[in-house]
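Several structures are given next for inspection.
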Structure I
């Protein structure tokens with residue numbers, strides 16, 4: 001497991017990352033009651049927050065966290081491949097041009113309209129990042145309600161298998177194809193949104 005203390009020490013000079021880890025704790029641990037490690041009672045950091053992880057973080061004018069996501073290379077450890085491969089009917093998608101989206105986090109301290117705007121801007125940032133970095137595909141694991149939303153965004157997205165779990169807490173795996181038509185597809189559904197929040201892209205590593 002990653003040395004979480006080392007990760008946090010690096011993040012001390014990066015207020016955006018500290019805000020992201022704190023927001024993840026508020027959403028995934030405090031609100032959703034997921035059983036996840038918490039550092040110093042404030043920061044949700046797990047074994048996948050490694051030097052290979054990338055982060056997209058959106059900040060408001062007040063420099064406060066509004067939304068964020070973690071991207072993991074699928075050639076290495078990642079949530080679908082390591083924890084939930086049974087969600088795929090076939091092989092887990094892996095490759096140098098495939099990334100996994102995880103910890104898609106919308107800050108709790110904003111109203112519904114601001115949350116919707118932050119969500120759309122984060123989806124936009126994910127698409128633009130993939131196009132810029134020549135990423136062909138995203139994968140991910142999501143609870144059923146969130147999975148249904150993702151499938152309706154307008155991009156090329158498909159389940160990788162049948163959802164598993166108990167009624168009310170089922171999860172499923174998905175694949176999102178990214179190409180030169182993805183922006184236009186999301187524009188037609190009103191999801192693609194020019195950024196008004198500040199985007200921070202971080203790839204800090206632990207030495």
Structure II
């Protein structure tokens with residue numbers, strides 16, 4: 001799908017035997033920017049989905065805030081739930097930068113556009129913890145962006161190692177579908193979210 005600033009695709013599956021997934025993604029524009037995120041409710045089923053939905057609603061309502069402020073806000077709101085792990089990235093259109101942070105095991109990889117002078121892959125530094133239960137001291141990384149740079153977030157229902165198969169020329173939805181088909185685990189919910197920076 002396309003909205004100004006990005007093109008994106010998502011692919012997901014629900015754990016066998018469950019009626020709903022606890023994995024969610026988010027695309028929320030704000031003035032001069034855009035927030036994207038992937039949230040994974042702990043465990044499976046309705047309670048995991050409820051925690052993830054509450055986190056997403058909180059992010060939508062405060063998308064203009066810094067990623068650190070958003071993590072803290074979600075942590076406060078989710079204290080009465082089973083909690084979530086999450087990774088989020090804020091695209092700043094004016095500065096052409098991405099600021100990202102993650103708590104738990106929602107993996108993040110930035111695939112550089114073909115011809116970029118930067119290293120081909122950059123990986124999100126994840127901090128241990130559970131949003132809504134216990135989180136560490138927080139920090140975020142700021143990365144300059146080029147047209148065609150592609151961000152990939154995956155929940156722990158996707159096996160590690162998918163980054164070696166990424167192609168900067170493939171459309172985001174094709175990338176998401178391929179990763180889900182090749183790397184998803186049958187023992188968990190799985191979600192792949194691919195976001196390409198367009199300008």
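Kindly point out which one of I, II the value 3.4 was derived from, the read-out being distance in nm of label points 7 Å out along Cα→Cβ at positions 21 and 189. Comparing all candidates, it corresponds to I. Among the shown structures I, II, from which was the value 38, 36, 35 of Cα extents along the principal axes in Å calculated? Matching structure: I. When mean count of other Cβ atoms within 10 Å over residues 37-44 is worked out for each of I, II, structure II gives the greatest result.
Of structures I, II, the largest value of relative contact order in percent (Cα under 8 Å, 6 or more apart) belongs to II.
Have a look at I, II and say which one yields -6500 for helix-only ellipticity at 222 nm (-39500 (n - 2.57) for each DSSP H run of 4 or more, over all residues; to 500), as calculated. It must be structure II, since only it matches.
Readers should treat all values here as calculations from the given coordinates under stated rules, not as data from a laboratory. Since we're looking at a predicted model, the values are computed, not measured. Cβ atoms are built from the backbone, for glycine too; each structure is taken alone.
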